[in-house]
Structure I
Amino acid sequence: MSLLDLGTALLRKMDAERAHEMAIAGLRYLPLGAQKDDPILRTRVAGLGLPNPVGLAAGLDKNAVAIRGLAGLGFGFVECGSVTPRPQTGNPRPRLFRLEEDRAVINRMGFNNDGLDAFADRLAHRPPGVVVGANLGANKDADDRIADYETGLRRLGGLADYLTVNVSSPNTPGLRGLQTVEALEPLLARIQGARPVDRPVFLKIAPDLSDADIGRIVEASLQYGLDGLIVSNTTLDRPDTLRSAHAGEAGGLSGAALKDRARRALAAAAEAADGRLPLIAVGGIADGAEAYARIRAGASAVQIYSALVFEGPGLVRRIKADLIARLKADGFSTAGEAVGTAR
């Protein structure tokens, strides 16, 4: 067992949020490393050249303090946040729960973060050569939540490699309402007006939407010039298969229990986009087989987070090794060539 895996085992004996804080503290001092990815893993997403298609989902490094260490784990890109214009403490503790028996997590963090100014300062001093995304949220007490996204886009447009508008967190009351047909066009129109001209902007959507609603989001995203969708966020659903005593906790469910919903949402988005809009898949991805399946289903890249809790930081390199083997076995010369080939 490596030192990193041993550390993971010890962290799983702690309270979930305390373990998360300790993990971030440790990752701040992990070296970046110099190992290069196999060229077969190269892919492009909305003009971003990625050394490999395995990214970190938002939520782990909310305050952009551990980019170097996270990149050192082997990620092809790292998404930090969610960040709101003003600092906020989030919801009362406890608000993060491991569902050990289900290899899943429930969180109701509530966009706890240090705010946009601290986040921007850290991005300004981030290590070179790492593709970094900024996941934007809105303050809970904002009178105009769309204005909060406009503020984030303008403040971070020259600092992050891409920006994600997160309107799908279930832990800020009313936020998911921005995905409705009535709210979506005003949101996207204002995003279009505030976005940087030289950075991709993605929209992160919920897995609980109907196929028809996902189709409408795809068409509206194309109409207003968004560069891609991240599919998907956590779910409010509670599958009957959950066994953990924490299964009834309020919040967003992620991990293995999200896999089927995330797969369905990706399939709906890929069908509607038909190659016109890049997709990034997230939700229930815990091995190379699932990562490869999502890529072949239409995702240009994938993101992981909850699986790291159960599989440890070595998961990133294991997924990449499995992807290399599968790509070679199927005759692809790069990961980008495999995108959508199973549709």
Structure II
Amino acid sequence: MSEYLILQLPSANRVYADDAPRLMRAELAVFGEAVGGIADTDEVELAGLHYVRFTAPELTGDRLALLSNASSLYALFQRVDEDLLRPVPIRPLDRFDSDLLTIQKYAGKTNEQFTRLLLNVTCLAMAEPLAMLRRPLRVLDPLCGRGTTLNQAMMYGFDAAGVELADRDFEAYERFIKTWLRTKKFKHTAESGPLRWQRHRLGRRLDITYAPTKEEFKAGRTRTLSFRATDTLHTAKIFGRNAFDAIVTDAPYGVQHGSRQAGELQRSPRDLLSAAVPVWVTALKPGGAIGISFNDLTLPRGELLDLLTRAGLKPREGAHYEQFAHRVDNAIVRDLVVATKP
């Protein structure tokens, strides 16, 4: 067994930065459950810097490739002796510059490192945890706001789809992503217009096909980005059954997202998820996984796990899945749950 140390990315959010080492240790435990080999995680200080330490067999191949995408990993070292660290080259999936994730600034934006963590943990819960290294996954955020999850899926080279009820968020994201693609000079096509289903207008749509290079675009090695400005309860209608490998979303804290049920805008996280989760499950492939972050002060963890179970999913359980709760502010203690579809 070798000893490794992770130097973590700095976070502009001080509250999140305080919790980041503990969250990294929980993420490493999920990684170890999925592919094996991670043990003895703790935190150490060397030369005034703080590291997350763990032991593992020699990191090569798929293990190293997966670990390279850890949510707050900045640099990875192998400890040679008490006073000597050897840098380990990492191979993250990232296809684009980090400004895809950091340019947008707005109230209520989910922390980018946490978005990456939630996507990682969800992908690792799939029946095929190495799939994120093998092929472009199709990822849905059914409460996508202004698209942080969509952008992270793009970073990984996945196909991304999002649903959001608020027109203002749809318009803001459309402006951002079209401007970003043009500024970066990425070859792409973009189409937008009304969203229809069986002759009924359900909202608005944005469909983008793109590639990181002109050569990939010309060869047809393209990725897709789809945004639907509509009620999340329409998800299965507009995307179809068994359409997604993973569903990842930051559930409402009570004011940010909603769904129109019986003509009334419903903002209760409990009511919304009770109605929406069965719909989302229909759109999830067998063997796929769903990851939901939520405010434990308004929706207790046990209640959400029961909801997922009733929808036919198998929640992932274990002590490490109970280590992700962290304070966002005085009114929000964010946690996450992950479940798989048999």
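Structure notes:
- Read-out distance in nm of label points 7 Å out along Cα→Cβ at positions 66 and 194, computed value 2.9, structure in I, II: I
- Answer label among I, II for the case where distance in nm of label points 7 Å out along Cα→Cβ at positions 18 and 234, calculated from the coordinates, equals 4.3: II
- Winner on distance in nm of label points 7 Å out along Cα→Cβ at positions 10 and 162 once structures I, II are ranked, highest first: I
- Comparison of I, II - label where distance in nm of label points 7 Å out along Cα→Cβ at positions 146 and 226 is highest: II
- Which of I, II yields -0.28 [log10 I(q)/I(0) by the Debye sum over Cα atoms at q = 0.07 Å⁻¹, calculated]: II
- In this comparison of I, II, the computed figure 11.0 for mean count of other Cβ atoms within 10 Å over residues 82-89 is attributed to II.
- Entry that produces 19 once relative contact order in percent (Cα under 8 Å, 6 or more apart) is calculated, selected from I, II: I
Here, each number is a calculation from the coordinates, and none is a lab measurement. Predicted model, so just to flag it, every value in this text is computed and none were measured. Cβ atoms are built from the backbone, for glycine too; each structure is taken alone.
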